[in-house]
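Multiple structures follow.
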Structure P
Amino acid sequence: MHMIRTVRAFALHRPSLAAGLTFFTLSLLFGSWLGRLPEMQAALMLSEGQLGLALLGLPVGALCIMPFAGWLTDRLSSGQAVTLSTLLFCCFFPLPAFASGPGWLFAGLMLIGLTNGFMNISMNAAAAAIERECQLTIMSICHGMFSLGAMVGAGSSGLIASAGVPLRMHLVTVALLMVALHLYLRPTVSQFPKESSGGSSFALPPRALLGLAFVGFCIMIGEGAVADWGAIYLTKVSDASPLLASMGYAGFSCAMALGRFAGDGIRQQFGQQRPVLLGSLLGAAGLLLAILVPVPVAGILGFTLVGLGFSSVVPLLFSAAANTEGIPSGTGIAAIASAGTIGFLIAPPLIGWISEHFGLPFGLGFVALLSLLAALATRISK
């Protein structure tokens, strides 16, 4: 009942809903592309190692924009930063579909990473500002909207691919639909309260946030691994059809959405430490299930368990960092986002290298180990 009341209040508050739809947009577009990543890998004839290096473009772009995203956010209103970053992301999003080789794929993903980094900072800062200004708790629900968008994007991507719709037409159409949505939302978004970013959006974690940053580093690597490699694992190791392969990320995102919509109630009832600890352990268990039982149903179930486990971890980290005493909220958000970006920077080539030399199950096994380390760090920290 608490979840229903919280979601209803969120839906009836226009600024909160507009912020949530921004999170939804980012993940819907990513889910639409990731669901067809195996098709793109096959078309460009890339090995796991080559694909891992090409995927490195995303975090490299995000890392490059972070020092300037804070500067931009300080000089724009919260609504202007959200609108500008969203429209730029929609414009660059279809570029990977036009890549003719790994170099062009890397370049296209780097441009997407630049705008994604800006959008990620601006929308999280906007959600924190709405929480502070309106005395609401919406961060977990906004991240739930992110997971809902990923589920819709990945699930529809499998159906669209099965229907034979060309990749370029698919991605361009989805991007145009999201542009139309945000032009419609612009009057509400322009009224978002101002939230100072606290300077640079790339920040080494202060001592008070080191534990949070390490957990975020491990968990965001896990989220990125399922996104980047889940469909490929189901296709190559579990011999899944394109539709079933896309269901792995869709199940992951569905579980993430459900967990995040319930996340604020979970936080009030159990505090912060226990959900992070149990979520990290459940994520590791889901990855091990997918690895040890290499059939499509087990893989989809395993990735769904990973989503359920990881669902409340990142919103808790962002909220805790934004409200840590003595640290500006923008700096706290930037520290957690930076830890995740560093994880994303390392993960694609590392998992690709492990997979090329030892097999994709070993690559995902490395991610399961990081989930266990996140649980251990949570257990021994305050």
Structure Q
Amino acid sequence: MKTSDLMQGFPPKPEAQVTLSNWRQAPFNRWALHNIRQILPTAPIERNGPGVPLPRAVRAVDRIALPGRNLTVADVLARTYTDGFLVLHNGHLAYETYATGMRPVDQHILFSVTKSVTASLAGIYVDRGALDPDALVTRYVPEAKGSAYATATIRHVLDMTVGIAFDEDYTAQTGDFVRYREASGWNPVFDPARLGDNIRAFVTTLPPSGEHGHTYHYVSPNSDLLGWIIERATGTRFHELMSRDLWGPLGAEHDAYIGVDRIGTPRTAGGLCTSLRDLARFGQMMLERGVANGRQIVPSAWVDDIRAGGDAEAWKRGGTWLPGGRYRSKWYSVGNASDAFLGNGIHGQWLYLDPAASVVIAKFSSQPKAVDDAMDEICLLAFDAIARGL
């Protein structure tokens, strides 16, 4: 089926309908991932002011060749189901392209790049003294006392080093990961006993396994818990905090929004939806040590800690990609010569920052597989080639 046939007609033909049952599956995800509001409940993140224009200095980025591969950047974009791709160089828009009917004004789901944004927002409240990263989770969320989080600190949550029994298996048909998606509202619920499930109730059921702080263990519920912690620490709903303390000061061009569950819990692990330009603006702010429009938004010390911190040994024990990398406050350090760091989400979402080259790369995709190592590899090669080529 062609992407252009999806959701066409009044009503669309049954085989062309994008639903809660198929929205992450190909080819339906090619429409769904930039039309999330038509599938899931969401909360608005308003920009509260005029957007700050991106200055332009256009370059032929798509013609850059990948060393050792008979590929150009244009080839990589075509092969990796790209919906939108944007490059900033020295803060100027160097390249921008869209596909699958997506436009510059449209918001696309970030999936787990959301985690990087959530933790960057957390840094603001750490700096203000509202949030202590070394405190126990239960200081803010006492409901976690009967779970793996009972003895974990917020730093363990930030760095994915909670000792917890949870398998992040995107192909699972049964078990905790399926329960998690049902609780999030991302899957239909067929069992009447689980119709009232929600994210907060789910995360407080996860049992311990192993020692906190020892091994990097990627667990998305950690990041949903972080959103809950932020709300408790500030006494304010997450989407309102995002609007007031990040999206407005950033000079965002468009409003954003975030998926919520049945009781309005924000999906702070993977539900943020933004325009491509605004994701790149956020990346530029992080590249500038938390500064945008002459204003300190995310504390520079928080950004510096992301770039320099992270337990390399914990990463080696649990990380499955980026040899020589690290993980800190929900950002990946690549471990290359340019000290690049990134946020990454399933189905091909990327925010790649190269400080040495002053390059920000934002990529939206609708890859058929949630995780595709071969596509990740060529994307990283393309990003490095772009940074070197500019």
State the single structure among P, Q that was used to calculate FRET efficiency 1/(1 + (r/R0)^6) of positions 35 and 155 (r between Cβ atoms, R0 = 25 Å, to 0.05), giving 1.00.
P
Name the one structure among P, Q that distance in nm of label points 7 Å out along Cα→Cβ at positions 91 and 107 of 1.8 was derived from.
P
Which structure, out of P, Q, was helix-only ellipticity at 222 nm (-39500 (n - 2.57) for each DSSP H run of 4 or more, over all residues; to 500) calculated from, if the result is -8000?
Q
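Laboratory data are not the source of any read-out in this text; all were calculated from the coordinates shown. From a predicted model like this one, the values you see are computed outputs, not experimental measurements. Cβ atoms are built from the backbone, for glycine too; each structure is taken alone.
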